[in-house]
Structure I
């Protein structure tokens, strides 16, 4: 797995055991995606007891987005073309100025694709900065004109 991916997942508090799981999923997608996987994102949120919950694992390439739903407990994978297929998006943000995330920052991003499918990406705390980058690079850049 790419070193920058490892740095990212460690920065959001992923354990060594979960890192191995992410590496396995990355290797799976690396075998089937015809493009180089360029980005990773883990959806997360803060539960009522203040613990962090990791939900879904995303990978992005120039042409595709890949999601491992509930990656911590099951094997449910999908992959769809994204290049110039985003038809809309909706974002809810809290305590985030799109510059620097704080421990109170939260984002939920929903995007829609031509095929009627889409995705939901959530971020808490410092992960909001990573979601902002994914949003600008893979959602905004792939809006249909």
Structure II
């Protein structure tokens, strides 16, 4: 059975694939080092689990799930990169996610869970540490309900 988490990630990847500029979008096989990326895979977007908090509410748990979306860019002949471009691409991601904060999961089966929304929390950038790479990490929280116990 699919989980709300896997459906959120799958739908997030589908949405981000609509952007024209990423050469690589992934959530299943996260790369930890810039050297793990091949030249044709940049600019890249990857996103990953940043932890969950849960509150037991009757037979369900209300989950607040942290999701980090990382953008990685590198200056190339084909792709001019600077801090302004990084901000523009981060904004592209923000607007793409914000256009559908339920990730098309608002009518998921009750046995799977109930999507509430994805909330934007903020962004950090790194344009100095890993030169010539430019990085931005956008922080989100997905909030949803999922089954936990039999009816109380």
Structure III
């Protein structure tokens, strides 16, 4: 069970504290996870701290369109398969900070084919991580001599 929420930190002497979210659905989801942690993990909770980036953009003129459009242009120019090219770019992007898939325990999921960590699905990336992927795609295009056009 995993859930990501953006919370406001508040100052309290000697404590780490956060304001509860305004959304009642988010509050209930957090309560469910905390109950499960209390019941099955001796009240231990795994926390990950990171800056709150917005989810990657979708729709016309979005990061998602740019990523897929550039990959399609590379494939049209080189003849490579779209899914293979996308995976190749994501794998290269990992070294620059693109996230990897993780199992329920937070451990990286390893490809049975390559033995390398599997890159995260775009569905779960933020604007910063989508930017990393875009930069790698542009580099791959440049290395292959593919002229990219914004569409």
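Coordinate-derived values only; no laboratory data. Values in this document were obtained by computation on a predicted structure and should not be read as measured data. Cβ atoms are built from the backbone, for glycine too; each structure is taken alone.
Comparing structures I, II, III by Cα Rg over 2.2 N^0.38 Å, which one has the largest value? Kindly include the intermediate steps, with their values, before the conclusion.
Working: I: 0.99; II: 1.14; III: 1.31.
Comparing I, II, III, the top value of Cα Rg over 2.2 N^0.38 Å belongs to III.
If relative contact order in percent (Cα under 8 Å, 6 or more apart) is computed to be 27, which of I, II, III is the source?
II
Which of I, II, III yields 3.7 for distance in nm of label points 7 Å out along Cα→Cβ at positions 50 and 66, as computed?
Only one of I, II, III returns 3.7 for distance in nm of label points 7 Å out along Cα→Cβ at positions 50 and 66, namely I.
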